[in-house]
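Pasting the structures here.
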Structure I
Amino acid sequence: MKERLSFRVFWLFVGLVAGCVSLPDAQFLRAEGRLFFPQFVSGEENRARLFLVNRSTEEVKGRVVFHVWKDGAEPARVVVEGSAVDHMSFSLPGFGSRMIETDGTGPLAVGAAVVVTEGGEGCPLEVSLTYELLGSFVSVQPSALQMRRRIFVTVSPEENTGVALYNPDGARAAQIRIDLLNEAGTSMATQILGLEAGRHFARFVTEEELFADQIPSDPGSFQGSLRLEVISGPAVSAIGLVQRASGALIALPAGEGFFQARDAKIVDFAGQDALLRGLNLGGWLVPEGYILKVPGYGSPSSIRSLIVDLVGEQAAKEFYERYYGNYVQEADIEEIARWGFNSVRIPFHYQQLYDSGEDRFLEEGFARLDRVIRWCRERGIGVVLDMHCAPGGQNPNNISDSDGRALLWSEAGFRDQTVQVWREIARRYAWEKWVVGYDLLNEPVLPSGVANVSLQALYGCLAAAVREVDPNHLLFIEGSSYATNFTPLEPPVDDQVVYSFHKYWNDTSVQTIQEYLNLRERTGKPLWVGEFGENSNPWAYRVIELFESHRIGWCWWTHKKVDTITSPLSAPFPERYRRVVTYWEEGGSPPPAEEAQAGLLELADALKVENCRVLPDVVAALTDPYRGVDPKPYVEHVLPGSIAAVDYDVGEEGYAYHDNDSFRVSYENWTPWNQGWQYRNDGVDIEESADPGGRTWNVGWMSDGEWLRYAVSIEKGGRYNVRLRVAGNGGRIRLALDGVPLGGEQVVPATDGWQRWTVMQIPDVQLPSGRHVLKVEVVRGGFNLSSLEFSKTDIVQ
């Protein structure tokens, strides 16, 4: 009986994703959301049901495709509502639901059911499938495409377990290693299975094709697991089988898999291309001086020493507890998800997780990571864990909390600790699917006299330690010389490697990343930019276009800083904390401990997201799919009314504004693109204003040929007077509406001071009602501009 049922089950468990490549209109399928069910059966009184629930507020259209095989060859049809079909279209209203049930008539058909939704890569449906076989109901979950998988198996006189696999690729074969592990995790035997394109495999562990020699057909009992790994070719669909002696059949949940490296790309749980677009959570678990305005670019340890010297150990502890609790809260992750990012990188100091003095791991540190990973999981945000500060320091700089020496490379004890910490991290997060992977070492720099192969050797040790406990996650490998030199890092130390480079202060041309593209071509491993930024919006627009045109994911540095223009969030610079910083910078008498502690706690509270200023121009530079060429209003300008000069439209240089100096390609002789370093991160120069007219900021350093664009809504057409608040040495200006000059070229008066403000007028200009574009052109520079006020005169209805 068992042998006959096993043979039948072989055909019942045809791989789900055959429809991925063999169904009609395959290109259509690739462009849309898909859910694959690895097991389907109908006919000869066996019925199947698909339950579709729309989880979105919008209508969802799509189709269910029954990709059914008989004897692994010719497609066949199933009977639904009296008609033989191979697919059905559906339309569900917002929150609507539907059940599709086969009649169970006709010849036995086995295979897969594929649910395809229109209009996007995601599938906004909750879908489940059940079928009735030999009088028992079998529930099947959607199956992901995976490169690795573990399946629990048990064999006894009462039941047998096994595996069904399917290769969805229409052209390439997959080679799969199947290891049989006992309860202790020891490998008992290995099989190498070749799975041709579009073919499936289904066997129980006691059958000849698997492990009949290792497991007798009727043992007393055996428990263990199967470890599956695709060692070449595409990802495959996998599902566990359980067969009871009574004939009842069970399909084990397929699981959602992990992010994987495949075909020089990072793919998600469903095997789809996952282009990571993320933000670093820099400054949180690795406090950096420039982020917090501490003079001298302080390291985490030096900053802590300054604080302890000022307020004492207990008060410092109180500050850090509040600091870590406020810097990244659930509201931060909520904002990141709302802006449209799909991932974050968490730089951490190893001392957050491990006390080397007591040789123990710190549960409070892991609890912080656990909370953020949970918040990310709930919002579909992937997490990359980045060892930013390794034991001994991986480079000689403050960013690795070094004392000026990179001792990781000279002392074996520090390397052993690094391996120990990563093994523990991997053990804890081995089965967390929203952890994308582990960035093993941030910006390593090998000291003089240390061979480049030392970096590759350490990566090999770290990879081996991770794989002892975690077969699932990606390993991000950074090059030497601050993640720019990958010369010693071939071949890859692991099959699931991603090469991660960093890009700062250089050009936006393809030549700047060509060596990395060559690395990807040689190795077949994905690329990822773990850090880039500290540059202007125009640079960000162009660099992201460069990355994405070559299918490279990225992570901007960083999501939040104190009093900044280069991050999406700018925390205020509290006055009492400013006094602390001034003391650290200039010396003299220290502030009283109570006042200093109050200033530090004000800093910790200022870092809460609700206290930060959002910079919409930075968010747009990182998330706008049009890369700034379709400008959007920074604020809504309604006329009659006043326009702050600094509130020009959001967009790329040359589209929302023109400035003669808009980003930096070198750190040598560095000067800011926004010379006032206020309010926005564009090339436009903005400074704090002393205009008694009430504007906080003004546009300054205006040069010949520069211009600003404002989307305006004019409530009523008619004649208007325009009043411009200006200061400086004078110049010439021109206003235009939709390209039509308003009053011609105008002389800007000199005021004998960059903050000595006056009003110049452009009288009697004709403005039509509706939505329009106002352009302010600098014909000859030499003045500052604070605001433009449009007042009605003779109104035409």
Structure II
Amino acid sequence: MQKPTRSRAAAWFTASAVAVAAAASAVIGGTAPAGAAPSNELLINEVYGGGGNSGAAYTRDFIEITNRGSSAVAVDGWSVQYHSGSATGSWQSTPLSGSIAPGAYYLIAEAQGSGGSTPLPDPDVSGEIAMSATSGTVALVHSTDNLTCTTSLGCVDAAVDLVGFGTAPISEGSPVAGASNTASVQRSDSADTDDNSADFGSGGPTPAAANTSDSGTGTGDPGPLRIHDLQGDAWISPHVDDEVTNVPGIVTAVRSSGSSRGFWIQDPKPDDDPVTSEGIFVFTSSPTVRAGDSVLVSGTVRDYYPLSSGESVSTTSNLSTTEINSSKVIVLAHDQQLPAAEKITGSDLPDVYAPDLGGSSIEDTPLSPERSVLDFWESHEGMRVEVDDTRVVGPSNQYGEQYVTVKPEENRSYRGGTEILAEDRTPTGRLEIAPIDGHALDVKVGDVITGATIGPVEWSSFGGYTVAATTVGTVQHNELPAGVATAQTARQLAIATYNVENLAPTDPTSKFAALADGIIDNLASPDIVALEEVQDNDGATDDGVVAANRTLAKLTDAIVAAGGPRYAWREIDPVDDKDGGQPGGNIRNAFLYNADRVSFVDRGSVTVDRSVTATVVARSKGAPALTLSPGRIDPTNQVWTDSRKPLVGEFRFRKKPVFVIANHFDSKGGDQNADGRYQYPKRTSEIQRSGQAAAVHSFVSKILGVDKSARVVVVGDLNDYQFSPALSVLKTGSASGNDPAILTDLITTLPVDQRYTYVYNGISQVLDHILTTKGVGEVSYQVIHLNAEYTDQTSDHDPQVVRLKG
């Protein structure tokens, strides 16, 4: 499910963008790239030359200047100038006027085209320079005379600041890459280094409104409403869609990068009502304030809902964030003391994560901080809070997020995570930490963030309530070791299951090598490995290719190269684009097996289309046999629509038959948000998984109908918990679980604190399973933790292995 970008605080500016830009640079005339002393005052902040072009966001080109100094700078007699970079090109200029206050932005509109969908905000000045969308140089000059320089060295010396982009031969250091009809080049928050490729990145254009009344310090009187009036004692602001004037507060944090830019303010004079929050987010694409500013904010009150594709405010299960939009800001004073952060401990939080409302919206109920964790954090929305000495329960991810617990003993796993132990019982101490500058902390489960982590509270659709941290404690890395399986004996058959996360030949060699190492070293080279999410030979390219022989050959070759056995494989190519997953990828289940230890029993004509023809349980010499091996279970059944079909194989170990069923059930995509407004959330995907479970249960029953002592092993990513209706149906045939079980879910035989195979949003949970029939006899079973708890994951799932007596 695609994530809506606006709720993300992650910065667009990345090391990879710097590397790409550096690679595209050129040294002019054999001399080193030029670089003057970094500016501490006026700097070019953003350049967009795609305005008015086809597909453009805005109808005009623009240049944006910012003042990073401590006092206002008059720009009368200054200019911005542009050079196309061509051999015959010359500098064109637009004169400036007025002044730029500390922290403020100054917008210069340039040429207008026939394309684009959005007019620029009111600019400070306008010019008519038609800039290239992809390559050129912009200079800020303390003069209105056109520059005559033609080299980087000469132009840097002649300009106050200079930015080259694309393939421009004139730049500070190396030019920055990434400019286009839909992307500008934008300065990062870091100090100016006079290297364009290091100081800038690319992203969607963000022109600031004209630099007028929100510049510098000013005067004004507070309006009639305060922040707690806007937040109110309910989930939705009582003033939603109202225009408000001069709401007072102290700026506590500023987010000036990413797609959700703005700042938080908090009232230093709170009321005595614990239900009404004293903080609020002010959404603006170009925040001009800094922490410690005393401000008056005017604008429109909104309750913002992050929406996924196809959602609307009326249909989304996400909660909203109350904020002020279209804001006008008066800065009354700088360097004011911030409101004290409220220290939150586990004892402050209720023992209920969300109330059972029969599926109704929590937003229609009174806000009650004592009722549930959702209520508690909502009553603190926008306010500064502090959490101390927290343990990491979810590793850092690509969005700069990580998850901690403020209840260290709650459902603690034996490796330091927090487990979910029943449906609709989200751990109450879980909390997301997202540094406001977007950087990840590179932490894994079991690490500890010592000391204070401080920041305002906001809600994320991907992990509930979050501290947008302005202060982060010290990370204590606890070096969690990867799990290692006990090797099977000569008389034991080892069967593993491993979701290899969209494995395709286009993946880097390092992924194949890491998977190979995991199979050999961590899983101890199982005799049979059931793989999930094996993609076709060209990965996500949607061109009709369905074969996966290249994918499996690359993996098995990597295993051999790492010192492992030469695995053979069996799989069935799906019908193109009919098994769900990443479009074009045609993911499927597959078996690897070590032919030196176990044999595969091939059955059925090679001319049969096994992608749509069901394998059937037959009787051969009084024993169960498959009509097709490898085969699929009832592949035309509607329960497998847009989902993977189970792969069944008949193996022999020490001359005894073993039936292995590899599964990848329907995902939880489309279910309502467990952290959202409908409680308890509807899990519509359960219906399909329960149907799939019934089909597999029926198939196992038919094998046992021929031989009640048959050895059947059901494995795979079932995308559901051990206590879910789907697992009950798989084991017993009914959701109630009252019927006799024909399968044992081995995860339930482990100690409670070891029951997890996956970590999602800081919650350790079971999605992957191995189940066995009684005829299998005594087994030895392990979940091998080597991915889910770490930042450097080869897959997002942990594999597991069972050893059967021969």
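No lab work stands behind these numbers, since they all come straight from the coordinates. All figures in this text were calculated on a predicted structure; none of them were measured in a lab. Cβ atoms are built from the backbone, for glycine too; each structure is taken alone.
With helix-only ellipticity at 222 nm (-39500 (n - 2.57) for each DSSP H run of 4 or more, over all residues; to 500) derived from the coordinates and found to be -3000, which of I, II does the value describe?
Numbers: I: -6500; II: -3000.
The correct label is II.
Here distance in nm of label points 7 Å out along Cα→Cβ at positions 457 and 625 was calculated and came to 5.0; which of the structures I, II was it taken from?
Values: I: 5.0; II: 6.7.
Derived from I, not from the others.
Out of I, II, which one gives 55, 33, 22 for semi-axes √(5λ) of the Cα gyration tensor in Å as computed from the coordinates? Kindly include the intermediate steps, with their values, before the conclusion.
Details: I: 56, 36, 22; II: 55, 33, 22.
Derived from II, not from the others.
Which of I, II yields 0.15 for FRET efficiency 1/(1 + (r/R0)^6) of positions 57 and 345 (r between Cβ atoms, R0 = 35 Å, to 0.05), as computed?
Working: I: 0.65; II: 0.15.
The read-out was computed on structure II.
Computing Rg and Dmax of the Cα atoms in Å, for residues 369-512 alone gives 15.4, 47 for which of I, II? Display every interim value, and only then the final one.
Numbers: I: 15.4, 47; II: 18.4, 62.
Structure I accounts for this read-out.
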